[in-house]
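The following blocks contain the structures, represented as structure tokens.
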Structure P
Amino acid sequence: MSNERAGTPAQPSDLVDVPHLVTAYYSTRPDPADPDQQVVFGTSGHRGSSLDGAFNEAHILATTQAIVEYRKGQGYDGPLFVGRDTHGLSEPAWVTALEVLAANDVTVLVDDADRYTPTPAVSHAILRANRGKTSGLADGIVVTPSHNPPRDGGFKYNPPDGGPAGGDITGPVQDRANAYLVERLAGVHRTTLARALAADTTGRHDFLGEYVDDLPAVVDLDAIRSAGIRIGADPMGGASVDYWAAIADRHDLDLTVVNPLVDPAWRFMTLDWDGRIRMDCSSPYAMASLIGRRDEFAIATGNDADSDCHGIVTPDGGLMNPNHFLAVAIEYLMSNRPQWSAGAAVGTTVVSSSMIDRVTASLGRRLWEVPVGFKWFVPGLIDGSVAFGGEESAGASFLRRDGSVWTTDKDGI
């Protein structure tokens with residue numbers, strides 16, 4: 001049952017105390033014997049709140065050192081791309097990670113404008129850096145709990161294939177991190193932020209420019225521009241906030257950024273189904289503000305905090321069912337991408353709608369059904385055997401127009 005205030009604007013009493021949240025990040029020491037305070041990697045990295053002793057400085061120190069050791073053991077000695085979203089705990093965790101990485105002499109690339117980096121931009125950067133290489137491979141870290149409430153933090157690792165790390169990676173990293181917690185961080189190397197930023201191993205990368213300038217390789221922007229479609233884009237206070245304006249400007253699109261505000265308390269949000277603030281772009285309650293403006297645009301889109309998912313709003317239908325617009329996207333792309341392999345499959349998860357199955361069958365394409373988790377699509381997107389991979393959560397990626405890989409993590413932009 002939905003909360004009686006679901007879909008209504010957040011009130012002061014709904015907001016997290018951001019200074020208290022950040023203080024707890026630094027001051028609370030997790031109990032390694034408490035399962036709720038250990039490092040636990042789910043399908044999208046380690047998540048939790050500093051207020052619960054589940055996402056604190058010690059977790060990030062331990063996890064980053066464990067990632068350093070993992071990548072060294074794998075022989076990954078290329079740059080490590082590090083991005084973050086707009087959650088209140090993301091910048092503190094980003095700082096902690098940089099301090100450990102620099103102390104371990106890891107080559108790190110951070111955003112050249114000291115701004116926010118969507119998950120797909122990190123995946124895109126990794127794949128471009130690794131194109132044609134068999135050594136000096138790059139990988140990445142994204143500091144984000146995705147659509148989780150403002151009180152939460154998140155930390156995830158993307159290996160050189162650019163996609164979410166699988167259990168064969170997260171298991172050892174998680175175990176090593178928890179061992180560091182038991183050992184009270186003995187063996188974790190760390191320097192100061194000032195020294196980390198000044199280190200020869202720390203560089204800058206234009207995530208936004210590289211991603212936005214490369215968009216015509218995956219989306220037919222000429223068709224969008226010539227159609228004169230009026231588009232609304234709501235970053236929902238997340239990492240895509242700078243990207244949508246740049247897309248509109250650089251590609252001359254009739255696109256309006258509906259809400260350019262960033263606030264770690266997300267005071268401008270409407271409450272989700274349970275009366276909590278949550279940046280879930282598949283929820284009609286969290287998307288109520290954009291739905292209320294649906295008549296201003298031919299089509300509007302909203303993103304979660306790390307921009308790996310999206311919701312679509314239309315004047316006549318309001319917030320579309322994700323499976324419906326994914327089915328439409330599949331039909332269009334498969335009919336308008338002649339350079340894609342005729343044998344390339346459509347990838348879906350086991351809980352996706354049968355509508356996608358029927359559309360795929362009508363196109364004469366093979367359906368590839370996988371368990372929940374975008375990591376299962378990664379090998380197929382890399383070798384081109386999967387042209388489109390989509391989840392029921394409104395997260396998807398598909399191949400470039402020439403049939404090569406675009407991103408191997410979900411791309412909500």
Structure Q
Amino acid sequence: MLANSITIRIIHTSLFSFFCYLTIGILLAVVPGLVHLHLGLSALWAGLAVSFQYAATLVTRPTAGRMTDVLGPKTTVLVGQLAGLMSGLCLIATASLQSRTLACFVVLLISRGMLGCGESCVATGAITWGLGRVGPEYAAQVISWAGIANYGAMAAGAPLGIWLETRHGFASIGIAASGIWLLGFALALPLARVPILQGPRLPFPALFRKVSLHGLGLAFGTAGFAVIASFTTLYYASRHWTDPALALVLFGGCFVVIRLLFADAISRWDGYRVALVSFIVESIGLLVLWSAKTHDAALAGAVLSGGGFALIFPALGVEAVKEVADQNRGAALGVYTAFLDLAMAITGPIAGLIVGKFGYSAPFLYGAGCASMAFVLTLLLYHLARQRRLRWSQRVFDLSEA
């Protein structure tokens with residue numbers, strides 16, 4: 001009964017992340033096509049439009065983390081939802097400007113920037129809100145459910161976005177996004193606040209030093225996801241394959257299934273070891289996508305990539321949060337998650353350049369290389385953590401002997 005109560009509390013705050021990332025998923029599936037196919041701009045500009053949101057999130061994520069610690073997670077979430085609503089309204093304006101390429105692209109970038117600000121506040125605030133409702137001992141579960149909400153929503157949003165644009169045009173995307181943000185705001189408003197923890201606040205440089213290596217591993221591991229999310233539609237078009245949404249659905253579906261089946265894996269086996277296995281599976285999946293000669297092979301690559309990516313964020317995130325005191329966990333999560341945003345921000349333009357030089361399959365090889373680098377970095381972190389534990393055990397033993 002207690003376990004069910006804890007899970008319900010966690011899911012409640014994870015819903016805010018779900019609504020946030022549902023709008024992000026809807027847009028990921030249609031923004032590259034809008035810029036590249038409708039406005040007639042190059043794949044590089046399409047990648048820039050996708051990445052602009054993540055650049056805005058990257059810039060605002062540390063501030064959002066500090067807001068959760070100082071003003072409280074509820075206030076942070078509500079501010080983020082209002083920013084997301086403004087983004088949706090800008091999308092409606094974008095739909096009416098498609099005949100004016102420059103104006104349409106500028107308003108689209110404004111919308112993407114507002115969405116990035118909203119994402120940073122909602123994602124960080126929702127996790128910290130969940131931790132405040134159930135306690136830090138359930139950190140792995142809170143972060144895991146947040147990930148299920150985030151990436152499950154993005155996977156659901158991709159086919160929904162394609163369907164909406166195909167049936168009702170781009171204006172329907174803005175209307176749907178605005179409605180989703182309003183629904184999230186209405187559900188968050190009556191939910192009780194949690195106490196703001198008191199204690200010394202670590203300055204940003206100290207926080208960065210404590211979680212930067214964990215964040216860098218997350219960034220490398222996220223590159224493959226960014227490539228799949230941003231370029232699968234164009235990759236399928238280049239191969240004359242149909243139904244790119246199916247690959248995104250399978251990626252997200254496998255992601256959610258692995259999160260649910262292995263929810264306790266991090267607590268049982270250690271975050272670093274789970275991350276190491278995850279990076280291996282993700283690398284294999286991206287290599288399969290890169291070398292795919294048939295539609296079925298590409299689907300298999302998407303499934304493996306989704307399964308590999310599933311536990312990376314919570315596995316390294318739990319280890320990152322352990323590096324700071326409870327009153328700094330919101331800021332630590334903000335800094336840690338900013339590396340995900342960094343990967344999403346830079347992968348779009350990099351992959352766009354790679355497409356121009358080597359074709360639409362090459363970005364998946366780039367993603368596999370990044371996942372391999374993440375494996376090496378995580379192996380180093382695991383080794384350093386074992387050394388710290390051994391020194392601590394030796395110190396305790398020496399004190400007991402004295």
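Throughout, read-outs are computed from the coordinates displayed, never taken from laboratory work. Since we're looking at a predicted model, the values are computed, not measured. Cβ atoms are built from the backbone, for glycine too; each structure is taken alone.
Brief remarks follow.
- Comparison of P, Q by relative contact order in percent (Cα under 8 Å, 6 or more apart) - largest value held by: Q
- Structure with the greatest value (metric Rg/Rh (Cα atoms, Kirkwood Rh), set P, Q): Q
- Computed -30000 for helix-only ellipticity at 222 nm (-39500 (n - 2.57) for each DSSP H run of 4 or more, over all residues; to 500) - originating structure among P, Q: Q
- Per distance in nm of label points 7 Å out along Cα→Cβ at positions 239 and 383, the highest-valued of structures P, Q: Q
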